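Structures incoming, each one as structure tokens.
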Structure P
Amino acid sequence: MKHFILLVFAAVISSSIAYSADDLDLSAMIQPADSSLFIKDSLYYNWGSSIIKDNKGLYHIFYSRWPKEYGFYSWLTESEIAQATSTKPEGPYNNRRTVLQKRDGYWDCTTIHNVKIVKFGKTYYLYYTSTNSGNLNLTENEICNTGRTGYSSKYWGILRNNQRIGVAFSNNLDGTWKRLEHPLIEPSGPIKNITVNPTVCKGKGGKYFMIVKGDDANSNNWRLIQAICTSTSPMGPFKYEQQAAFSDIPTEDMSMWYDKGRKRFYSIFHAHNDNFIGLITSTDGIHWVKANHYKVCNKEILLAGGKTIHVDRMERPNIYIENGKPKILTFAVKKGDSSFIVIYKLENAQ
């Protein structure tokens, strides 16, 4: 009997270890993309996206877009959030409409960008990035010209450093979105200047985790790193952990989720100024390390038949989870004077 109990105990321990093993290999799951499913528009630059499924089985994709007439760098001044639907998570997505725009007289009066859609309980939460001109009373023309000019504009730094995170919420994906009247979180702890590009998920014990991008507080330059914040509510207040979630290299565009099977968090990211998409992991949502399968893919589009499209930029990776498993991986891609959304199916989900 004693021997039997020891065997059972050993089996439970072994199962627990395997259960939480970091063996997720997204690279092996990526299927060639279908170019006919790209979310592309002749009038707009389309950028970062986030997918969610409603109660009726319809898939909704939320993404950033801004008119091409203003130039690519007008993401900082002219972006809005659009929505489209499909009966399949990979698309095609149709019935596109604008759902969120900048608000006059509020902190988010200039651009609405880099969306993340999630559902907690019965409520949908749409996280986004916006900005304003701070104490400077810039005219609409000056703001518009800042986007047209880009990084060399004398007002770029002001609009860039006033970027903050907002959240809108609704009980209906096709309904009206309500917003908080103030930013969700200010720069602090390991980051300074900006809080942008949020990703939020729920862990154990009702705690909400948010990874947010900012400038490295220990650097004199605009070196982009990721901070981790926690809250008991998806609308905050969020509290910073003093240790950065990830600062090994400059990074952007985290997309985080909790893997219940492996009992660990994962987050995919775009390596800033480098040619790869990476993956980090954590068992507690606070302390993060490189995943065993750290490099997910290079910044290029793989099509059926082995054809590869080389691009100028490939950013904003986003993972859509269904039934606890990664099902879709999307990217924002720029090639020439076009930017669009690429959708990869993930198969043989682990």
Structure Q
Amino acid sequence: MKNLFGLKLNDLEEYFISINEKKYKASQVFEWLYHHRIYNIDDFTNIKIDIREKLKSVFTTEMIKIKKFEEGIDVKKYLFELLDGNYVEGVLMHHDYGYSLCVSSEVGCNMGCKFCESGRLKKVRNLEAYEMVEQIILIEDQEKIRIDRVVVMGIGEPFDNYDNVVDFIKIINEPKGLALGARHITVSTCGIVPKILEFANLNLQVNLALSLHAPNDEIRNKIMPINKVYNISQTLAAIKEYLEKNNRRVTIEYVMINMVNDSDDNAYELANILKGMNVYVNLIPYNETNNLGFKKSKRINEFKNILLKCGINTTVRREFGGSISGACGQLRSKEV
């Protein structure tokens, strides 16, 4: 059975048309799910009983579960148990502007980035769209909050699960769904070039982030296997095409790892390859784990100042989760 939380509004409209019902009933279903937060189809009281029975024969509203969470200052990390017993994570962060949620897109990850806990545990499967949507629903319901921004930057490479991630974006962006503005949604990729180009053609107006993490192929090859398939030159060429088609500034994510990618020369190299592009660099203090040998850089401010001096807009990501299992995949790794 299909899960209603994995359907776009037009998918549900097509279903109602297929059973000779008015398509506006799809909007009624969305209103129950996303506005009233009623998840039992029997309780959709403005829809006739016989239609509800048809819905129940085809669709489910079964939910994933919050297995446990860890809490720090302005951050909560959730472990979700999926219906098949697998686990993924979500991270809720409290900012001045409100709440942002980092959602997972896969069970595990095949990208194998050497500094990432998620990559240590290989990919089991893609998440379906409903499993991503329900991460938001469950946390909003439990915390009694409205999530203002969503980043697809948790466990998994979003563009390795392209179709489900695009459906997820359209569902949460739908005004009759979660009504999250496109510019409040960010998708992060490590650089799957064909999917960056495909995504560019959708013109969804969401934010794109590139996990670059190195200024040259020599370093990136060592820490990010994807670079051996799509090198920095190819990846940045795809980003330039995305910029031309969408006119949306791209974030360059750069995790700062001690004595790996944080020298002055690395900063100047990075500034040089990004020169003239409509991007900004987000420097990320490395979140150390017990299973990987990398350490957080001690030179983040020096690195930032060189980039700024070279005319590259640069920020340093506020550190969340240092007192909890904050690294991507770290909470899940305790369960598997």
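Looking at FRET efficiency 1/(1 + (r/R0)^6) of positions 37 and 141 (r between Cβ atoms, R0 = 30 Å, to 0.05), point out which structure of P, Q has the largest value. That would be structure Q. Suppose helix-only ellipticity at 222 nm (-39500 (n - 2.57) for each DSSP H run of 4 or more, over all residues; to 500) works out to -10000; of P, Q, which structure was it derived from? Answer by label: Q. Highest-scoring entry among P, Q, by volume of the Cα convex hull per residue in Å³, is P.
Read-outs: derived from the displayed coordinates by stated rules, not from any lab. Bear in mind the structure is a predicted one, so any value in this text is a computation, not a measurement. Cβ atoms are built from the backbone, for glycine too; each structure is taken alone.
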